[in-house]
Every structure is written in C-alpha cells, then in structure tokens.
Structure I
Amino acid sequence: MTNIFIINPTAGTRKYERYIDWIEEYFEHRDDYIIHITEYAGHAQQLVSQYYKEDTACVFSIGGDGTAYEVLNGLNEGVTMAVVPNGTGDDFHRTIHKQKFEYKQMLIDTIEGQDILIDYGQANASRFLNMFCMGIDASVGELASVYSNKKYFPNSLSYVVAAVQKLVKKYQFKVTLKTKDFELTKESLLISAMNGQYYGGGFNPTPKAKIDDNKFEVLWVDAIKRRQIPPLLLKYAKGKYENIKYIEHFQLDNFTIEADQEVTYTCDGEIFKSNQVDIKLYPKQLPYRIPKGSELYDHSTKS
C-alpha cells in the first residue's frame with residue numbers, strides 16, 4: 001500500500017516541518033510513500049482526487065478539520081483515509097482517540113493502525129466527516145474564522161469573542177425538518193447533525209455518538225430569549241440536554257431542512273449559506289485507518 005501524506009502548512013500551530021522529518025525518518029528504508037504540501041485553499045482536494053482504489057493508497061490528512069474536509073471531498077470511492085492531528089481543534093480526532101498523545105507517536109500509530117469502515121455524511125454537495133450545523137453556532141463559527149485568521153489574535157479566544165458578538169443581537173429562523181416518517185416546523189436557534197462527538201474546538205454535544213452506527217445524532221434547539229441562550233448552550237456543549245424542553249434529540253439518516261430565509265451552515269468548519277439543505281448518510285462506506293490506542297481499535301484482529 002502506498003502512503004500518501006497531505007500536509008497543510010497553515011493549519012493549527014503551523015509546525016508542519018516536523019511531520020516531514022518524522023515521515024522521512026519512518027520510511028528511511030522504504031519508498032512506499034509520497035508527501036504533498038498544500039499551497040492554497042482547495043489544493044488538498046485536488047491532490048487527493050488523483051488516487052483511486054486500484055492504487056491501494058491510504059491518504060493521511062495532516063492538519064486540522066478543514067484539511068480533513070478537503071481530503072474527504074476529493075477522495076475517490078474505495079480509497080482509505082486517515083487523519084493525523086495538527087490543527088487548532090482537531091475535533092473529529094477527539095472522537096477517534098481520547099487519550100493524551102505525543103504527535104510523533106500518533107503519526108506512527110496511525111501509519112501502523114487498523115482499517116475499518118465508518119459513516120460519513122453529505123449536506124447538499126459537501127461531504128462531512130464530523131458534523132453539520134445550521135444556525136447561530138455556524139454563524140459564530142463563521143465570525144470566529146475571521147478572528148482566527150488575524151495574525152496576533154489567539155485562536156483559543158476567537159470562538160468566545162465571536163459568540164459574545166452574536167449573542168448581542170436576536171437570532172432565530174423558522175425551519176422545517178422533513179424525514180420519511182415525519183415533518184416538523186418551528187422557530188429555531190440551531191440544528192445540528194453529528195457523526196462525531198465534538199466540534200467548535202471541544203464542544204461535546206453528542207458524547208454517545210458513534211462513527212459506525214448508521215445514524216446521525218440530530219439536535220434541534222428552539223428559539224429562546226437571549227438571556228436564556230448562554231446557560232442553554234453551556235449544557236448543549238457538554239451534552240447535558242436531557243429533560244430540557246428547548247432541545248429535541250433525534251437519531252436520523254436522511255432528512256431535509258427548509259428555512260424561511262438564507263441561513264449560515266457549516267460542514268466540518270467550512271461555511272455555506274442556503275435556505276434548504278439535504279442531509280444524507282453514507283453508512284460504513286468510508287475506509288478509514290484508526291490509530292493504535294483508539295477505543296475503536298480491534299485487538300482481536302490483525303491490522
């Protein structure tokens with residue numbers, strides 16, 4: 001198998017050179033690897049699209065959730081994917097591996113990991129590995145990305161500052177959720193479909209979500225008074241929404257969202273706008289390499 005490394009030099013801490021050194025050290029006596037350094041937005045997607053199932057390749061996304069998003073959206077059917085964390089949030093990787101780790105060892109553990117089949121989603125034309133969210137959270141993420149791109153602004157503060165700015169103004173939209181079994185309409189604050197457990201740099205709204213259970217964990221938050229939003233979102237962020245009347249929880253595969261206005265939504269941190277989004281689940285259709293040490297790793301079989 002050929003190991004294809006897609007490295008985003010602008011992701012996270014931007015310490016990408018260390019990965020080049022570690023990869024070359026690991027493959028010192030082998031030639032079954034290729035390193036690509038991305039040069040512009042969308043480049044990872046283009047690079048990945050040249051590999052096919054017949055190449056028996058594993059594509060390693062080295063960067064953050066945005067890099068993984070590009071890799072997934074360029075991936076051809078049957079090509080194996082892996083994520084090596086080097087971003088700011090690395091939210092999808094938190095679902096895969098919850099323990100503390102050293103970056104070099106995580107690279108090695110992923111190269112020597114185990115291939116499994118996992119779910120992924122699609123919102124209109126965009127595939128997503130981790131999450132979809134429409135509403136105030138997506139709008140906060142959109143504003144946070146502006147701050148995080150500022151040279152001297154700490155990434156850790158960008159989301160907080162953006163949230164405060166958005167909460168100053170009233171935010172809500174009317175949305176209809178359509179499935180094969182039911183149709184519901186109400187004024188909303190946000191609606192999310194989670195494949196993974198985390199987003200937003202550590203929000204954990206769906207701690208029981210699994211990436212191979214053939215369903216999304218869908219959370220629908222009602223429009224509420226501004227003073228109620230901060231405490232509600234704190235509970236939402238920790239997955240403690242049981243018995244809260246303003247948050248509905250569903251387990252769905254395919255559904256459609258129709259809003260009464262153009263609304264911001266995000267797929268794995270990438271920002272879009274629309275008044276209608278068709279969400280589709282692709283169950284166990286993504287070959288994915290999990291690292292050694294992951295709770296998903298099956299020690300009873302050979303990787």
Structure II
Amino acid sequence: MRPGWRLIRTACWSWPARQRRSFCSFARLVAAGDEIVTEAPGWPQAGVMAKTIGARLVEVARDEAQGWALDPGSVARAITPETRMIFLSNPNNPSGRLLRAAELRALAAVADRHGIWLLVDEVYAGLEWPGPRPPSTAELTAFGITSGSVSKALGLQGLRTGRMICQSPAVIRDAMILRENASEIMNVLGERIAEVALWPDRLAAAICRARNAARATLALIDGFVTAEPRLSLHRPEAGLIGLARLQGIDGETRALLRPPWRTFVVPGSAYGPPDHIRIGAGGELETRLNEGSGRLSAALATLS
C-alpha cells in the first residue's frame with residue numbers, strides 16, 4: 001500500500017483474468033439502458049460488455065495529433081443522467097498513451113460530481129516510461145475501481161489471474177460472488193503463485209528485470225518504425241504496444257495477418273481508426289522480434 005492510501009479492499013480471481021474481472025464489475029454496476037462512457041480508440045471489451053448487458057456505449061475520441069491524448073473535459077461533457085460508468089485503460093490500449101496525474105484527478109472529480117463509477121484498467125502497470133507510475137483511481141475517489149493483472153509486467157500470462165481494487169466493500173463482495181458463480185473451477189494454485197509474485201520483496205526485483213528487458217525491446221520497435229517510410233508512431237508511454245499510422249488502406253493491414261506474412265499485428269479497424277496497425281512486442285527473445293519485424297517490413301514493401 002502506498003503512503004497516504006486509505007484502507008481499501010482487494011479481490012483477486014482467475015481465468016479469464018482481464019475479461020472476467022471487468023465483467024464482474026460491469027454486471028454489478030451497470031444495467032440495461034444505462035450508458036457507459038469510454039475512449040476511442042480503446043480496448044473493445046467495453047463495447048462487448050455493453051452489448052451483453054444491454055447498455056449504451058458513448059465514445060469520446062482521443063486526439064492523435066496530440067499523441068492520442070484524452071481530454072477530461074470531453075469526458076465530462078459526454079456524461080448524461082443515464083451514465084453509470086466511465087471505462088478507460090491506462091495506458092490506453094492500443095496507443096500506449098498514459099493518463100497524467102492531473103488528468104486522472106480531473107476524471108475522479110467528474111466521477112465524484114456525478115456519482116458514477118470510474119473503472120480504469122492498469123494491465124501494464126509497472127512499465128511506465130516517461131516518469132513514475134500515476135495514481136490509481138481507487139486512491140483518488142470512492143467511485144474508483146482499479147483493475148490489473150500479473151500477465152504483462154510480471155510475464156505470468158499462463159496464470160490468467162487479475163486483481164480488482166475498490167474502496168467499496170459491497171462492490172468487492174458482489175464481484176466475488178459473481179466470480180464464484182461464473183467460474184465452476186477455481187485456479188487456486190495460480191492465485192497462490194500470483195500472490196507470492198506480488199510480495200514486496202519479490203515484486204520490485206521482478207519489475208526491475210521486466211523494465212530492463214522492455215526498454216531494449218522498445219528500442220528495437222523505435223528503430224523498426226523509424227526505418228519504415230510508411231509508418232509513423234507516437235512512442236508508447238507505457239507498455240509495449242503502440243498504434244502506428246500506415247500510409248495505405250485498412251484492407252492492407254488485414255492482409256498482414258495472412259500468409260505468407262503471418263505477422264502478429266492488429267488492424268486499426270479492430271479499435272476504430274482505419275489506416276493504422278497496433279504494434280506490440282513482448283518477451284526477451286530478440287531473434288523472434290527481429291523475425292517478426294523482418295516479415296512486416298517485407299509485407300509493407302510488397303503491398304506498397
């Protein structure tokens with residue numbers, strides 16, 4: 001717990017970590033006919049959850065010209081009497097843009113003023129590049145919900161285990177009840193391993209190793225994008241994902257997934273903006289990243 005934090009409750013549950021964690025929050029706090037304000041581009045899960053519940057999704061555009069910045073004032077103007085939740089990711093997925101502390105405080109003030117939930121997913125927490133990690137929404141407002149995972153910075157994807165933090169014991173209790181009813185088989189061993197990985201004496205060293213490896217990977221991504229005349233990218237401020245603009249058409253980005261290229265990029269249309277691709281990289285095997293960037297480079301040259 002950070003200095004100055006009030007006592008908060010936490011819950012941790014297993015497979016599928018990120019989707020199950022957010023679904024329990026949505027199902028507990030949002031009903032059919034309610035509105036959810038979210039970012040665009042943003043993680044598509046918000047739209048899937050809204051459709052499942054019967055809620056209406058209201059998207060607030062991020063500004064690509066400003067490095068995919070999100071204006072808290074625009075979020076505030078999107079609030080209506082039907083709004084029940086603001087759903088964001090920090091850093092933004094797919095752009096890697098990080099919300100500043102002042103922006104998070106402004107969003108927390110919006111949540112307080114309207115009495116609506118502010119759910120921010122921090123799945124890449126620990127991999128921030130410009131400076132220290134910004135505050136979590138759970139420490140800024142009683143309406144804040146912070147979700148996270150051990151799959152990114154700690155490299156424990158196989159555990160499929162995440163966490164949720166909120167100051168409301170009722171929200172945590174109901175989420176845990178939904179978790180028990182939605183998961184017939186608990187990942188008890190995975191949760192125990194995740195708990196050990198999060199011990200302070202282990203976490204700091206693990207994050208340090210992850211950051212060192214990720215910096216090297218990020219440098220390779222920078223070099224690749226700089227060498228490709230058809231690509232432009234706002235360097236991710238956290239994590240190892242970025243939304244690159246591709247000079248061409250969206251149909252070409254889908255072609256990059258098919259043989260003979262088989263590159264693991266995500267078409268921009270999956271998040272909204274055409275003429276973009278989401279570039280991501282992970283792991284410590286430089287040879288695989290070089291192989292992937294080589295395939296992508298060859299594909300771009302062929303499709304040009």
Label whose coordinates, when Rg/Rh (Cα atoms, Kirkwood Rh), for residues 68-243 alone is calculated, return 1.00 (choices I, II): II
Identity of the structure behind -12500 (criterion: helix-only ellipticity at 222 nm (-39500 (n - 2.57) for each DSSP H run of 4 or more, over all residues; to 500), calculated), options I, II: II
Among I, II, structure where distance in nm of label points 7 Å out along Cα→Cβ at positions 180 and 228 as derived comes to 3.4: I
For relative contact order in percent (Cα under 8 Å, 6 or more apart), which of I, II scores largest? I
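Every number in this text was worked out from the coordinates using simple rules, so none of it is lab data. Note that the structure is predicted; figures quoted are calculated from it, not measured. Cβ atoms are built from the backbone, for glycine too; each structure is taken alone.
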